[in-house]
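Visitor: Right after this note come the structures.
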Structure 1
Amino acid sequence: MALTDGVVRLSRWDPANGDVAEALDWYGDPDVLYYSEGADASPFSIERVRNMYRILHDTGELYLIEVQENGQWKRIGDVTLAAHTLPIVIGDAAWRSRGVGSRVLRLLIGRARELGWESLTAKSIWDDNLKSRRLFESVGFRLVESAVDATGRPYGRYVLTLGLSSEHQSGRD
């Protein structure tokens with residue numbers, strides 16, 4: 001299964017294939033590591049990426065983010081649509097700050113509506129991750145809780161309440 005808007009495509013990760021090769025570069029990038037894992041994070045091994053992908057796949061719908069480049073789909077990151085978390089990584093630095101994240105979130109919002117979900121939650125966005133906070137806020141997420149992790153790093157929980165279609169509201173799925 002894939003979700004697309006013609007510019008961005010989200011392809012479901014296939015656990016039978018287990019392909020994680022591109023993700024090694026993403027999870028070795030200092031910015032990705034800092035904003036996803038914290039200041040002392042080490043680059044991921046192939047086994048750590050595989051384990052993380054298995055967990056994310058079991059938690060929700062794990063997608064590889066792809067963009068059109070030279071007429072081909074190129075993988076540049078990953079995202080998971082899950083009940084209480086929405087981790088998104090644009091791992092290829094060349095594609096950051098180019099509108100991909102908002103396209104990804106719009107596709108996932110549409111998918112969550114198809115599934116009849118009432119809301120989406122980004123469970124922890126670090127306060128110093130201004131780009132991510134702006135991204136989620138730009139598509140309608142609102143800060144609902146502020147907290148501090150075990151290392152003293154502040155973060156926020158963001159929620160988007162979804163307006164369900166009349167079919168979902170009346171129970172005619």
Structure 2
Amino acid sequence: MLEKEPLAGEVALLVGVQRRLTRPATVRAARGLSHFGEHSAGWFALGLLGAAMDRPHRRDWLTAAAGVVGAHAASIAVKRVVRRARPRHPGIEVGVGTPSKLSFPSSHATSTTAAAVLYSGLTGHNLVPTLVPPMLASRLILGVHYPSDVLAGAVLGGVTGGLLRRKLQTRKPKPR
């Protein structure tokens with residue numbers, strides 16, 4: 001049995017976000033992000049690309065890519081425990097299909113945040129403000145998550161990505 005509906009305030013917030021941000025161009029962009037982030041596949045592929053292009057740090061890129069998939073798996077485990085249903089309300093328009101009926105936390109938010117944190121450490125650029133907000137907004141624009149779903153996913157991804165990033169930074173380089 002799925003969890004009962006969330007608080008009315010969360011539904012109202014989601015409806016408000018959709019009213020303000022849903023336009024043909026934002027829906028197209030949100031769908032693109034949705035497909036890229038599905039099952040963390042796009043973020044994993046970017047990690048593999050990093051490993052192929054940055055030979056001196058190949059092992060770290062591969063570890064980070066695996067960490068993104070691990071963060072995604074953690075979000076799936078939490079979803080199965082919490083069992084919150086995806087948004088179903090007459091004022092919410094769903095703009096993309098989903099692989100499950102479970103909503104909390106957002107796996108897209110989790111894997112995106114984990115990727116942003118991990119890949120920031122490998123590129124030397126803070127990717128979090130560039131990558132995370134658009135993915136979180138896309139889940140709301142598409143009507144497949146409540147605001148607390150995307151926030152919880154971002155926290156889970158940030159924590160898992162941050163822990164692994166710290167571990168990567170403490171590795172001692174192998175002598176050549």
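Visitor: For structures 1, 2, which has the highest computed value of distance in nm of label points 7 Å out along Cα→Cβ at positions 105 and 153?
Guide: Comparing 1, 2 by distance in nm of label points 7 Å out along Cα→Cβ at positions 105 and 153, the maximum is at 1.
Visitor: Matching task: 1.46 is the computed value of Cα Rg over 2.2 N^0.38 Å, for residues 9-88 alone. Pick the structure from 1, 2.
Guide: Among 1, 2, the structure yielding 1.46 for Cα Rg over 2.2 N^0.38 Å, for residues 9-88 alone is 2.
Visitor: Starting from the value 30: which structure in 1, 2 was relative contact order in percent (Cα under 8 Å, 6 or more apart) calculated from?
Guide: Corresponding structure: 2.
Visitor: Here's another thing I want to ask about it. Supply the structure label, taken from 1, 2, corresponding to mean count of other Cβ atoms within 10 Å over residues 65-72 with the calculated value 13.8. Please report the intermediate quantities before stating the final value.
Guide: Values: 1: 13.8; 2: 23.0.
Going through each structure in turn, the value belongs to 1.
Visitor: With helix-only ellipticity at 222 nm (-39500 (n - 2.57) for each DSSP H run of 4 or more, over all residues; to 500) coming out at -9500, pick the structure among 1, 2 it was computed from. Each step should come with its number before you reach the end.
Guide: Details: 1: -9500; 2: -23000.
Label of the originating structure: 1.
Visitor: If semi-axes √(5λ) of the Cα gyration tensor in Å computes to 32, 16, 12, which of 1, 2 did it come from?
Guide: 2
Computed from the coordinates by the stated procedures, all read-outs in this text should not be read as laboratory data. These numbers were taken from a predicted model, which means no experiment stands behind them. Cβ atoms are built from the backbone, for glycine too; each structure is taken alone.
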